[in-house]
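Please go over the structures that come below.
Every read-out reported here was derived from the displayed coordinates using simple, explicitly stated rules and does not represent laboratory data. What you see is a predicted model, and the numbers here were worked out from it, not measured in a lab. Cβ atoms are built from the backbone, for glycine too; each structure is taken alone.
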Structure P
Amino acid sequence: MDLRGASADAVAALTDELEAHTSDPSAAATISADLFSIAAALRGEGALRRFLTDGSVPTQARQGLAGEVLGSKVSEAASAVLTSAVARRWTLTRDLADALEHLGVVAAVRSAGNDSGRLEDELFGVGQVVKNNPSLRDALSDPVRSVDDKAALVDDLLAGKALPATVALVKQALAGSYRTVSAALQAYERAAAEVHGQGVATVRVARELTPAETERLSRALSAQYGRPVHLNLLVDPAVLGGIRVEIGDDVIDGTVSSRLDDARRKLVG
């Protein structure tokens, strides 16, 4: 989620407020579902969205309508977040719905409790399955199929095999603000890491790393970036040997295939 100016400030403040409501995993799961529902309703009601983000309308009037139309249908905590959100300034009208979706993701992450690392691994794993399975990718992106039908497919794939938070976030990826399911899952994984003050690194290797090698790499990257780094390991025989690390906009490429490519370019040049 790329919010700027007043919207970015609003999300930062709302994220701090949300923490007080999400210390209990069960309550966090409820709040997450409610915020996703509110975000969807706002995206479907342009006139309501414009009214709630109109700075020329008195705050009390915006809060009153929000509570009457949306807040009465959700938990008290979610209603409190909504009330606070509509009192704030937003750079763009659509930012309110996007922000509430993001807050729903944060709440879903907190609903996983101590399983946050597993949640990140599962989101990455589902993203890889979708990426590498064209028929599944097409089924989840098919505009003819209803969201409920796609959600049932997610249940068939993940129910009983993944955390409830993972299932909830994959379902949200079907109907949220992102262009594709894969893009949504990547964003949700980054958000999950950020909730716990982590970075995310995608590591490509020719063979599985041993636990000791994984731990050394994690410590080295954490030291380099000044915060814990969650590793997504991909075994890719095309790298031949060595390692390639992608973290944010940084790429550390120490693979044999990369060195061979460099050698070929020098020969051709």
Structure Q
Amino acid sequence: MNIILITGASSGMGRQFALQLDRGMPSIDEFWLVARRRDRLEQLQAKLSHRAYVLPLDLSDTADLNRLSEQLIAKRPVIRMLINCAGFGMIGDFDQIPVAEQAGQIDVNCRAMMWVTYACLPYLREKSRILQLVSAAAFLPQPGFAVYAATKAFALSFSRALGAELAGRRIYVTAVCPGPVRTGFFEVAERYAAMPAYKKRTMVDAQRVVKQALIDSSRHRPLSVCGLPVKAVRLTAKFLPQTPVLYAVRRMKGTKRA
């Protein structure tokens, strides 16, 4: 049985990946949809022409991660695409956000992504693909988004290294690094502080980001960056020293020097 496994599938980017892939992929027998909200997964299931297997799991919970591993062992599918979209972020200065919320970002954005990838690897075959939803926040540290950006730096480093390890098996890894995307992400992210205005001006639609990511993945590109502003951020972070870049970010968000 050939499957596509998508985490964070109930909304946002994960949902958009499912909808776009559902229009093609005749060789796929089933979509595995993973997220916490069963009701939203079942709503998505009803929209898909492919058969869909709903897995309402909280990937911050080790017991639920083990349940996913058990399902893979029991059903032994061939995973043609693994798309890790589960994740969240919190905007605000580090000491203004409860530590449990900070640790939760690490649990989902880093630990769960790593765990799911590890659990799925035995079921990937030659020409299978992995898409890891990272973020342009991975390109440089971000005051006011410190833990989230750090988790995405981990995700980017892990994805690039994993891609190099799997190249000999012809399994291709693409790190998807969008800037701000119009999804429900910011309903959670802005709980403690508002998104800076300059980020709001560069927001793009999830449909566009996913379309570009699928093109880049099909071409076996290790990185998918959608839009000129995000490409400019990547180049700036790559070639300029971090200190002046961090100073500029701090000024744009209105943070004063201590």
Test item: distance in nm of label points 7 Å out along Cα→Cβ at positions 7 and 39 calculated as 2.5, pick one of P, Q: Q
Identity of the structure behind 1.18 (criterion: Cα Rg over 2.2 N^0.38 Å, for residues 23-142 alone, calculated), options P, Q: Q
If FRET efficiency 1/(1 + (r/R0)^6) of positions 95 and 175 (r between Cβ atoms, R0 = 30 Å, to 0.05) is computed and equals 0.50, the structure in P, Q: Q
FRET efficiency 1/(1 + (r/R0)^6) of positions 79 and 215 (r between Cβ atoms, R0 = 35 Å, to 0.05) - structure with the largest value, from P, Q: Q
Structure (P, Q) behind the derived value -13500 of helix-only ellipticity at 222 nm (-39500 (n - 2.57) for each DSSP H run of 4 or more, over all residues; to 500): Q
Parent structure of the calculated result 1.14, given that Cα Rg over 2.2 N^0.38 Å is the read-out and P, Q the choices: P
Label whose coordinates, when mean count of other Cβ atoms within 10 Å over residues 135-142 is calculated, return 13.8 (choices P, Q): P
Entry that produces 0.85 once FRET efficiency 1/(1 + (r/R0)^6) of positions 87 and 207 (r between Cβ atoms, R0 = 25 Å, to 0.05) is calculated, selected from P, Q: Q
